[in-house]
Structure formats: structure tokens, C-alpha cells
1. Ranked on distance in nm of label points 7 Å out along Cα→Cβ at positions 49 and 153, which label among P, Q comes first with the largest value?
2. Which structure, out of P, Q, was mean count of other Cβ atoms within 10 Å over residues 33-40 calculated from, if the result is 15.8?
3. A value of 31, 19, 12 was computed for Cα extents along the principal axes in Å, for residues 97-136 alone; which of P, Q is the source structure?
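Any read-out appearing in this document is the output of simple, stated calculations on the displayed coordinates, not a laboratory observation. Since the model is a prediction, treat every value here as computed from it, not as a measurement. Cβ atoms are built from the backbone, for glycine too; each structure is taken alone.
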Structure P
Amino acid sequence: MAVRHPSLPSKAFPTLWLMTDERMGPALWTALERLPPGSGVVFRHFATPPAERTAIFTRLSRVARRRRLIVVRAGVKGQSPDLHPAHSGREAVSARRAGADLVLVSPVYPTRTHPGAPALGPIRAAMIARAAGVPAIALGGMNASRFKRLRALGFAGWAAIDGLTRT
């Protein structure tokens with residue numbers, strides 16, 4: 001089910017987001033094929049050389065159009081939806097003031113992307129999500145069963161790498 005942003009009632013945002021990165025390798029293409037239509041993809045691949053990054057993004061965009069997925073490039077301003085990261089209440093408020101449509105609250109749980117980094121935990125993450133005042137997407141160690149619990153705390157959706165690529 002898509003989330004509707006309160007200030008944009010005609011615009012629906014995905015509940016499920018795939019975060020890409022280099023360590024996905026060929027699993028990226030399998031994950032894209034498994035995502036339900038209407039899901040979102042946040043393209044990162046920051047460490048990939050520019051020409052290869054462009055080629056991957058072009059291929060990903062073709063798959064996304066065919067599968068009816070929404071794609072945004074991480075760190076690029078002016079996209080719709082406009083996603084902002086929030087690791088603290090202060091960052092959540094800044095995201096709202098900057099015009100974010102959605103905030104990615106992370107890391108909710110421990111994650112392989114940032115090994116050893118402290119996780120927020122569900123309660124602290126929910127406090128950050130509330131501070132944002134816009135729909136919040138849970139990120140970091142997420143999977144479908146964890147999202148079921150977090151939805152009750154006010155999260156509008158979830159995002160993952162491993163939670164969508166590991167079988």
C-alpha cells in the first residue's frame with residue numbers, strides 16, 4: 001500500500017524501497033525483478049566509477065520503467081519524491097524544513113552496511129520519525145517482519161539491501 005504525503009494528497013509514495021550499492025552485484029537485477037510494482041529504488045553506487053555507474057543506472061531505469069518502479073538517485077536534489085536521511089531528531093527537523101517528502105530514518109537495527117555502528121532501536125527511531133513531520137521510512141537491518149512491528153510505531157514504509165536481496 002502506498003503512503004500519501006499529507007501536503008500532496010494526490011501523490012502516493014512507495015511503502016517498500018530497495019537501496020542499491022556495489023556489494024549487491026548481480027543480486028541487484030534479481031531484487032528489481034522481485035519488487036512489487038509501485039515500489040521504490042534508491043540508486044547509490046557511490047564508489048562505482050562514473051561511466052560504469054551511468055551504465056548501471058541506465059539499465060536499472062529500463063527495468064524500473066518496465067516493472068513500474070520509482071527510482072531516485074541518492075544525494076540528488078529536486079527529485080520526486082525528495083528523500084532525506086535522518087539519523088537524529090535534529091536531522092529529521094532539518095529534512096522537513098528543507099522540503100523533504102520522506103525521511104529515511106536509520107539505522108534502526110544493526111546493519112552490514114555500517115558494521116559496528118550503534119543502531120537507534122525501534123523506540124528512538126520512532127521518535128526521530130515523529131520529529132520529521134513527514135512520512136518516515138525505516139532503514140537499517142530491515143525486513144518485512146521487522147516492518148510489521150515498526151508500522152505500529154508510525155513508520156510509513158521500509159527500505160533495505162540485504163532484507164530484499166538475501167534468500
Structure Q
Amino acid sequence: MAIRPILTFPDPALRRPADRIADFGEATQELAQDLLATMRAAPGIGITAPHVGVPLRLVVIESGPPRFYINPEIEWSSGDLARREEGSVSMPGISDEIERPATIRVRYQDLAGNMLSEEASGLLATCLQHEIDQLDGMFWIFRLSRLKRERLVKRFDKLKRLG
């Protein structure tokens with residue numbers, strides 16, 4: 001397991017949609033383990049391959065035992081909404097509340113390539129939606145109003161200068 005460098009906002013690679021994974025061999029297994037190590041070092045509870053500059057649809061979430069989602073897609077989302085604080089390993093020190101569906105169902109493949117479906121609510125639902133957005137090239141701050149987004153970007157720029 002290697003800790004990989006994390007891209008920092010506003011790197012344009014964070015806004016590009018990721019490609020589907022077709023090969024579940026050694027390179028994908030290694031990438032998954034590297035993402036887990038990188039996320040833990042950041043620290044964070046979720047990370048995608050695009051966060052480390054690899055444009056592939058791979059998500060790692062650890063809010064309990066680590067979970068790996070390959071080629072995840074949201075199949076269904078509830079009409080009920082929930083607000084939760086979100087941030088990103090690519091924008092450390094910055095967070096804000098985002099409103100998203102409270103419950104979702106996700107179709108994805110595991111590390112062996114098996115197709116699975118899972119319903120999630122609470123923190124896991126938020127994490128999955130956040131990371132799937134990232135795979136689709138939607139960085140989380142673009143879910144905020146323009147005014148809130150601009151304030152967060154200014155705060156992040158200031159943190160980087162001081163840091």
C-alpha cells in the first residue's frame with residue numbers, strides 16, 4: 001500500500017468524469033489499497049481514484065469497515081432529504097452543509113467484479129452520493145450557491161497561503 005499525492009482544488013482533473021473500470025486485476029486491487037492508505041493518511045472517510053489523479057470509477061469509504069465500490073451508480077433516491085456537513089480531501093479544512101436524498105440504492109461492482117446492489121441511508125448515503133458526484137466530475141462545492149462557494153474558495157485560498 002502506497003500513499004499517493006492528492007490533487008488539490010481547483011485542479012481541473014477534479015472536474016472530469018471518470019472512466020468505467022473493466023479490468024479487475026492486480027492494478028485495480030493495488031489502486032484500491034493505495035486509496036485506502038491515502039484516505040487514512042489524509043485523513044478522510046471517503047476518497048475516489050480521481051482524487052489521486054487516476055480517472056477511474058473507484059470509491060473507498062471507511063465509516064466502519066472499509067468498503068470498495070467500483071463503477072457505482074445511483075439506481076434510486078428517496079424524496080426525503082437530509083443535510084450533512086461535507087468536505088473533501090482535495091480541499092482540506094473546508095466544509096459546509098449539503099442537502100441530499102436521505103436514502104439511496106446504489107448498483108456497483110466489488111473488487112472481484114461481482115455486480116451488487118445496496119441501499120444506504122445516513123452517513124453512508126451522503127458519502128456515496130458525494131463520491132459518485134466526484135466520479136461524475138461534480139466537485140462538492142458546486143452543490144452550494146455561488147455566494148457560499150465563492151466564500152469557501154476564498155477561505156481555502158487563505159488557508160493554503162497560511163499553511
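1. Largest value of distance in nm of label points 7 Å out along Cα→Cβ at positions 49 and 153: P.
2. P
3. Source structure for this number: P.
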